[in-house]
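Next come the structures, one after another.
Every read-out reported here was derived from the displayed coordinates using simple, explicitly stated rules and does not represent laboratory data. Please read these numbers as outputs of a predicted model, since none were measured by experiment. Cβ atoms are built from the backbone, for glycine too; each structure is taken alone.
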Structure I
Amino acid sequence: MRISITSGECLNGILKEKYPGEQFIPFNEAMDRGAYTAPLFSNAFVRERAAVHGVSEEEYRARMGGFMDVLSHAGGYDEILLRFGDEPFCRANRAAVVQALRDAGYRGSLLLLITDEQTGDVLRTETVP
C-alpha cells in the first residue's frame, strides 16, 4: 500500500485533482514556527504545538489527524511519498515528517518528491535514507 504526505492543504488539493486514484494526506504544520521540546507527536508535543499555533489541543489533533493516523499505521505502508517544496519552510516540515516516521518504526520505502506547489509537477525525486 502507498500513500503521499503533502506539504499542506493547497498542494493536497492540486494533487488529488491531478492523480485522482492516489491517496494524499496533508501535513498541516509549520515546524519552522515556534519551538517544541517534547518527542514528536507525543501528548506533550501536541500541547506545545497547539499553544504555538493558538489553537486548542483538540483543534490541533483534528488538523493533524490524517498525518497522526499515518504514523499509527506506518507499518501498513510499503511506500510513502513525501511531496514537498524545496524552500526552508518545507525542509523543516519534511525533516519532522521523516523523523516522526522513523520514530513510529516505519522501515518501508520513503521517497522525497520535490514538488512545484503551484502545479503539482515533480521537480526532483530523492530516496530518503
Structure II
Amino acid sequence: MSFLLDTNIVSAHLRRPAGLTHRFLQHSGRLAVPTLVLAELYAWAYGRDNPTSVLDKIRSLRSEVRVLTFEEEAAERFGIIQNQLLRQGITVSPVDLMIGAVALVNDLTLVTHNTKDFQNIPDLRLQDWLIA
C-alpha cells in the first residue's frame, strides 16, 4: 500500500521528525505528496519572519517523497465527487476534495490527522499516523 500525505502530517514531520520518522522509513519509496500540499507548506514557510529553515526542510522532504500534480483525471474526479456530495447536502473544502481526488486517481491511502475533513469522500482510504 502506498500513501498520500496531507499537510498536517508533513508539517508535523517537519516540526518534529522523530515523531514520524519510523513511519517515513517503514514506507520509504511509497510516500507521495500532492502539489497542493507543497503549496500549503510553502505558504507556511513564507509566512514566517525567516522562512529559510522551513524551506530547507521542504527541500529535504522532496527527496523522501514523490510529488504528484493535480492533473486532468483528478480534476474530473473532483467534479464528479463534488456534485455527488452537493446533491446529498454535504460540502467538503475544495482543497481537501482536490487532495482526496489525487489520492483516489492514484489509488493511494490518504494519511491525515483531519480524517473528519475527508470522511465524506466516497471510496477514500484514510489513516491517521498522529494518533497513539
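Worth a mention:
- If FRET efficiency 1/(1 + (r/R0)^6) of positions 65 and 113 (r between Cβ atoms, R0 = 25 Å, to 0.05) is computed and equals 0.60, the structure in I, II: I
- Origin of the derived value -13000 (helix-only ellipticity at 222 nm (-39500 (n - 2.57) for each DSSP H run of 4 or more, over all residues; to 500); candidates I, II): I
- With P(r) over Cα pairs in 10 Å bins from 0, in percent derived as 13, 46, 34, 7, matching label from I, II: I
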